[in-house]
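Visitor: Read through the structures below before going on.
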Structure P
Amino acid sequence: MDPQVRTFVGTLEGALNAEDIITHLTGCIGCGICGNACAWFLGTNNPQLHPMTRSNLLRSFYFAYIDPNPIGKVLTTLGLKRKPGIAELQEMRDAIFLCCTMCGRCSLACPQGVSNRRIAQLARMALSSCGMVPDTVAEIQRNYQETGHSFGLTSEAVIGRITAIAKGRDISVPIDQPGADYLFACSGIQTYHSPKDVVDSVELLTAGGVSFTLSSGLVDTGTEVLTTAVDPVLGRKAVRNTLEEASRLGCKRVIIGECGCDVRAHLVDLRSFIGADYPDIEIIYVDALLLDLIETGRLLVEPIDMAVAIHDPCWTTRLSGYGPVIRDLLGKCVTEVVEMEPNGLSSYCCNGGAGTLRTYPPTSPGMSRRRQVSVLKAEQMRATGAKMVATPCASCALSLADTSDFYALDLQVSLLCDLVLNSARLASRTRVLEEPPSGKGW
């Protein structure tokens with residue numbers, strides 16, 4: 001057996017649980033209904049992009065090398081069925097990393113409860129372990145290993161970006177403050193693409209009187225090694241670093257920012273990465289905290305007079321259950337929330353999550369495919385009639401902005417926290433308070 005194949009099979013076998021085998025790998029009846037829910041298949045009508053086709057690539061390795069039922073091994077040994085090897089690993093690499101955001105929409109359609117998302121996650125994990133990954137994913141792994149940041153930024157560069165923006169607003173950023181209640185942890189996507197949005201959150205938390213700090217030892221939560229590469233070694237290192245920095249600074253809680261993949265990784269999947277050795281540190285989603293600050297009167301907002309459509313990040317709403325939270329928060333900050341159809345659990349993906357946006361930058365030949373797939377999301381946005389779309393995810397915001405430009409939708413894309421900040425600033429100008437809220441304010 002080829003060494004890469006052996007490593008792939010060994011990693012896969014070690015990661016499988018009973019549900020994976022009984023439901024996801026052997027439970028598929030081949031009905032193909034999952035394709036009716038997949039934007040990549042619906043947007044291209046390409047059978048190679050059907051969820052079942054992608055999942056069957058992994059199943060071929062399971063039945064040939066792992067399945068305790070000997071039928072698969074007998075068929076391949078007798079030459080009646082081809083034993084998968086390097087060529088199939090390469091095909092799987094391109095299908096799983098380049099043409100799937102692991103959004104989970106296809107799983108909703110399956111009458112058998114098969115999760116093609118889970119199969120894609122297992123495939124990425126095993127492919128990462130044997131080094132069969134796209135160049136972009138290899139770059140993510142290398143950058144994080146060398147600098148602790150998936151884009152290769154140093155701690156000094158990240159802190160410098162954030163403090164420079166904060167200085168322009170005349171606000172201070174607490175960094176490495178021992179004894180703070182919360183550690184505010186930011187994803188690499190946020191600190192690289194949108195440090196302004198990090199400062200927006202800093203400004204809001206300060207105005208709400210929250211005791212928090214950033215850490216110079218945590219400038220990337222490891223989102224991309226956790227959810228793009230699904231690298232078990234670097235992923236474990238990333239989550240341990242977050243929790244260890246919180247412990248070092250004496251923080252009992254960690255705030256996760258507006259990044260859908262981060263929300264799922266840290267609020268749902270964290271224990272699977274860290275194992276039984278789970279420290280007594282609470283993980284909190286920033287938008288849930290902001291909503292609580294508003295509802296308890298610690299952060300004052302004034303609804304902005306505008307209609308804003310809401311985009312559900314798959315990893316925040318469908319995969320983590322925060323749809324009601326983000327709607328309630330947006331509803332506090334604008335006069336009209338416009339829903340896309342379908343929405344919530346059934347909403348279409350932005351097609352930028354789990355690394356696809358980074359894999360298909362605007363100048364790449366493959367970008368045309370991602371944009372073709374995004375026609376469904378473009379139609380959703382256009383049908384709202386709104387001039388602005390809000391989303392609580394940095395990656396979604398970048399992807400939606402590209403889709404809006406490509407399909408000439410004439411609408412603005414905003415992160416949810418940006419609207420919350422503008423609403424809070426509006427409140428500070430229009431209300432005279434008998435007792436100002438705790439915190440710095442404006």
Structure Q
Amino acid sequence: MSKHLTIIGAGPAGSMLSVLLARQGHTVTVYESRPDMRITDISAGRSINLALATRGIEALKAIGVMEEVEPSLIPMYGRMIHDEDGQTSLQTYGSRPHEYISSVSRTALNSVLLDAAEATGRVTIHFDMRCRGVDFDQNLLTFTRGEETVEVPFVMVFGTDGSASAVRESVLEANGGQLTLEPLVHGYKELTLPAGPHGEFLIERAALHIWPHKDFMLIALPDPDGSFTVTIYLPVEGPGNTFEQLVTDEQVTDFFAQHFADFAALAPDLTAQFAANPLGLLATVRTTGWAFQDRAVLLGDASHGVVPFHGQGMNAAFESCIELDRFLKEHPDDWATAFAAFEQSRKPDTDAIADMAVDNYVEMSTSVVDERYVLKRALALEMEKRWPETFVPRYGMVMFSTVPYAVAQSRARAQGKILDQLTAGIATVDEVCWETAAALVADLEPLPS
């Protein structure tokens with residue numbers, strides 16, 4: 001039976017979900033707090049580009065838009081590590097040709113999804129409508145549009161309105177659920193490394209660049225115009241290297257000259273960018289109670305927001321859209337059951353990727369320059385070549401497969417113990433005892449396909 005459905009939030013998750021629901025034959029109305037990004041620049045110094053990996057690609061293929069997205073993608077085959085002396089080294093992501101991630105403009109990707117939603121003929125999108133709450137007793141949604149307050153009736157609402165979700169607040173009040181916010185001490189600012197005078201890339205195009213410094217780091221992702229979107233992650237408060245201590249142009253200049261000199265030399269307007277762009281805060285969002293009866297359900301950052309260090313926020317949200325679509329099809333006449341089954345099935349995986357995303361900060365900011373980490377990583381890639389059905393590094397399971405996140409997390413722990421045992425007392429992969437390795441791998445179950 002066709003339903004009239006409402007989605008709050010027309011970001012990547014909300015836009016994809018609207019396509020899936022429309023393809024089930026439903027009529028969908030979407031409300032978005034921001035202007036239409038297809039005709040208005042709304043970057044405002046944040047979230048300019050995203051990392052697209054296998055889970056996101058599979059979802060985009062499922063709704064038939066991957067061909068439209070592909071021209072906007074820039075493949076990144078590994079991490080380009082910048083040391084304190086300005087020297088670089090590439091750590092490839094995997095050992096197989098498809099094992100790379102892609103930098104993609106948030107605006108370009110989201111625009112493709114908005115176009116696809118409207119092309120169904122069943123989706124209507126209203127912009128500049130900020131949701132303030134859900135009244136389940138009166139079946140009303142409250143919005144503000146400029147200075148105006150607007151109330152809109154609804155039958156069923158999907159909350160894809162981000163980590164500060166107004167829908168979530170109303171759902172949890174109605175169902176007695178729980179929200180847990182786990183803030184990081186780190187914040188971030190986005191900067192731009194401009195293209196060269198002829199539009200060329202000034203640093204390696206096909207890599208994600210990292211300047212690791214243990215408690216803080218700089219990363220850079222390529223943009224189609226030859227520039228790079230650069231993000232600095234730094235503790236927000238306190239003495240030492242924190243945002244609190246970077247107030248004057250002189251302080252900013254000295255900090256970047258000391259820690260990121262090769263980047264600073266390529267960004268002539270660095271101090272102006274640093275002053276103009278906003279400071280963003282980071283937190284993990286965990287929610288128990290994603291739905292209220294058959295009338296509301298949360299998805300994406302509204303229910304499971306993760307920090308950006310594994311590049312999986314959007315990919316996880318897309319995968320959640322596909323999973324929710326599957327449960328709705330399995331229970332077409334009982335969406336309360338579908339919503340409950342969706343949370344029961346999906347929450348262990350979203351909790352797992354939340355944990356792994358935090359762990360990956362340590363890997364990116366510290367471990368990538370640690371000799372023991374580099375050795376274990378080289379061994380893990382060699383073991384994947386020898387036993388590809390059984391031994392896959394955690395990064396590969398997360399980024400280049402659809403192995404459930406919780407499975408990837410538990411398997412990575414088991415594999416980590418194997419790597420610890422095999423690298424004890426050695427300095428190179430050539431010294432590994434492969435008979436011992438084979439015996440240890442034989443005790444592992446094959447990974448799900």
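Visitor: Figure out for me which of the structures P, Q the number 20.2 belongs to, where mean count of other Cβ atoms within 10 Å over residues 236-243 was derived from the coordinates.
Guide: P
Visitor: Distance in nm of label points 7 Å out along Cα→Cβ at positions 68 and 156 computed as 5.7: which structure among P, Q?
Guide: Corresponding structure: P.
Visitor: Turning to a different aspect of this structure: Of the structures labelled P, Q, which one yields 2.3 when distance in nm of label points 7 Å out along Cα→Cβ at positions 12 and 36 is computed from its coordinates?
Guide: Q
Visitor: For which of P, Q does helix-only ellipticity at 222 nm (-39500 (n - 2.57) for each DSSP H run of 4 or more, over all residues; to 500), calculated from the coordinates, equal -12000?
Guide: Q
Visitor: Computing mean count of other Cβ atoms within 10 Å over residues 100-107 for each of P, Q, which one ends up highest?
Guide: P
Visitor: From which structure (P, Q) was Cα extents along the principal axes in Å calculated, if the value obtained is 67, 58, 41?
Guide: Only one of P, Q returns 67, 58, 41 for Cα extents along the principal axes in Å, namely Q.
Bear in mind these aren't lab numbers, they're just calculated from the coordinates by the rules spelled out. Values in this document were obtained by computation on a predicted structure and should not be read as measured data. Cβ atoms are built from the backbone, for glycine too; each structure is taken alone.
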